[in-house]
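What follows is calculated from the coordinates using simple rules that are stated; it is not laboratory data. Bear in mind that the values here come from a model prediction, so they are computed numbers and not experimental data. Cβ atoms are built from the backbone, for glycine too; each structure is taken alone.
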Structure I
Amino acid sequence: MRLKTLLLIIGILLIVVFAVLNVDEFVRPSTLNLGFTTMQLPLGLVMFMLVMVVLLMFLITTLYMRNANLHETRGYAKQLAAQRELADKAEASRFTELHRYMQTQADTTLVQTNNTVAAFNHRLAQTENLLLKRLEQSDNTNAAYWGQQDDALRRSRPLNPL
């Protein structure tokens with residue numbers, strides 16, 4: 001776009017330089033037929049004015065198109081910003097939902113762990129009680145056995161007083 005603008009400026013300058021160099025020919029009156037009448041006007045000046053009018057129309061059209069494009073670009077930028085904000089909100093919502101899900105899973109895991117620990121402790125207490133009963137039975141059995149052995153030894157040996 002910069003090169004086009006530079007070429008346009010160079011072209012306009014060449015036309016102006018040409019007009020200045022040939023100013024005598026530009027202002028010399030000529031008979032011009034306008035279709036419905038004839039007039040005595042300088043042909044160069046008329047052509048120069050027509051070029052200037054076309055150039056002015058071109059510049060106005062260019063400015064209008066540039067302004068329209070700028071307005072459209074701003075509209076797209078606003079839409080893009082709105083879409084970006086919507087996407088950010090959706091992303092934040094997904095993060096919030098993920099946080100809730102992870103918290104729920106953590107709570108569920110904690111409850112399951114606590115239940116497992118409680119069940120393990122209950123089972124351990126049962127096993128401990130069973131072991132204590134068996135140990136007591138074993139002690140009673142050993143005491144009875146040792147008592148029988150002691151009885152048997154006393155019967156088999158007479159008491160020797162020293």
Structure II
Amino acid sequence: MNLITPELGLLFWQTVTFLCLLLLLGRFAWKPIMSSLREREETIENALKSAELARREMAKLRSDNERLLDEARAERDAMMRKAQQTADTIVEEAKNKAAAESNRIVESARAAILAERQAAVDDIRRQIAVLSVDVAEKVLRRQLKDEPQQRQLVDQLIKDIHLS
């Protein structure tokens with residue numbers, strides 16, 4: 001039963017270590033992480049605003065295209081049959097180009113947003129990993145400053161291995 005339930009001293013030191021880690025993260029890690037998240041959020045918001053602006057411009061272009069189509073239809077009635085076919089071809093190409101450009105802009109904005117989001121997540125993970133390793137290294141260096149403490153820790157670990 002001793003192997004399953006931890007002793008009071010172990011629980012105490014684990015709690016102290018956890019609180020130290022929490023304090024260090026709270027003091028040194030959360031502010032940079034939160035500022036980085038705010039920057040990423042602003043970047044994403046700007047990208048969304050740009051996409052909205054592009055959508056509005058595309059709506060304006062569509063309305064302009066519709067106006068141009070009406071004018072082309074009025075002129076088409078006055079032209080010969082061959083001119084009518086040419087105007088229809090030009091109008092169809094303009095529609096296809098406008099639709100293709102609209103789709104390209106929207107997809108580009110979506111890809112940029114996803115890339116920024118993934119970059120933010122990767123950056124946060126990388127920062128947390130570096131900070132965790134730094135904190136663990138500092139804690140271990142403080143605990144094992146002199147040789148007698150190191151030997152005592154090694155002897156204790158060897159005893160624990162034999163008991164297991």
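Taking distance in nm of label points 7 Å out along Cα→Cβ at positions 48 and 112 as the measure, the highest value among I, II is held by I.
When you work out distance in nm of label points 7 Å out along Cα→Cβ at positions 56 and 88 for each of the structures I, II, which one comes out largest? That would be structure I. When relative contact order in percent (Cα under 8 Å, 6 or more apart) is calculated for each of structures I, II, structure II comes out greatest. One of I, II was used to compute mean count of other Cβ atoms within 10 Å over residues 104-111, and the result was 12.9. Which label is that? Corresponding structure: II. Given a value of 22.9 for Kirkwood radius over Cα pairs in Å, point me to the structure among I, II it was derived from. It traces back to II. For the set I, II, ranking by distance in nm of label points 7 Å out along Cα→Cβ at positions 8 and 24 places I highest.
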